[in-house]
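K.L.:
Structures given as structure tokens follow.
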Structure P
Amino acid sequence: TSDQLSRAITELEFYGLDEREINTFSAKIDAMTLADAKRIIQQYFPLDNLVFVLIGKASEIEPVAKKYAPKMETKSISQPGF
């Protein structure tokens with residue numbers, strides 16, 4: 001749409017990018033391999049800093065979350081400083 005196009009052009013200008021960024025973006029994504037994706041994930045999202053924040057009824061969420069989280073901390077909305 002014209003809104004999407006104007007937003008893309010604005011972002012190019014704001015971030016100082018060339019118009020080729022729009023024209024080649026899809027091709028770059030299609031060319032990405034699984035190895036590329038894993039490398040980028042390891043570089044920018046290291047597991048030692050990984051944190052998930054789950055909001056909801058703890059009694060329902062906790063059993064599922066424990067399957068995936070060796071270390072888990074639960075906080076109640078009524079705790080001071082929350």
Structure Q
Amino acid sequence: MGVKPRIGELQSLIQKMVGISQDSPTYEKLAGYIEKNYMSIIFMTAGELAAEANISQGSVSRLCSVLRYRAYNDFLRNR
């Protein structure tokens with residue numbers, strides 16, 4: 001059984017990331033990576049995502065926090 005993103009939730013998340021990323025080139029870079037690679041990030045750790053997006057792991061954690069998730073794992077479960 002494949003993982004299927006819920007379109008409404010995905011669009012809402014992308015809108016939040018776009019709004020946040022306007023103030024930060026790092027968040028913009030990460031948001032773009034997540035948007036383009038949405039299905040593959042579910043198998044990545046925060047460190048792997050950071051490496052793939054060419055940013056720091058701390059930036060991944062901070063973006064999750066700004067999006068009101070307690071941690072990266074919460075972001076993955078509730079995206």
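Just so it is clear, none of the values below were taken in a lab; they were calculated from the coordinates. It should be emphasised that the depicted structure is a prediction, and the values quoted were computed from it without experimental measurement. Cβ atoms are built from the backbone, for glycine too; each structure is taken alone.
K.L.:
Identify which of structures P, Q gives the largest calculated value of distance in nm of label points 7 Å out along Cα→Cβ at positions 17 and 41.
P.N.:
Of structures P, Q, the maximum of distance in nm of label points 7 Å out along Cα→Cβ at positions 17 and 41 occurs in P.
K.L.:
Have a look at P, Q and say which one yields 49, 32, 22 for Cα extents along the principal axes in Å, as calculated.
P.N.:
P
K.L.:
Name the one structure among P, Q that helix-only ellipticity at 222 nm (-39500 (n - 2.57) for each DSSP H run of 4 or more, over all residues; to 500) of -19500 was derived from.
P.N.:
Q
K.L.:
Comparing mean count of other Cβ atoms within 10 Å over residues 49-56 across P, Q, which is largest?
P.N.:
For this comparison of mean count of other Cβ atoms within 10 Å over residues 49-56, the top structure is Q.
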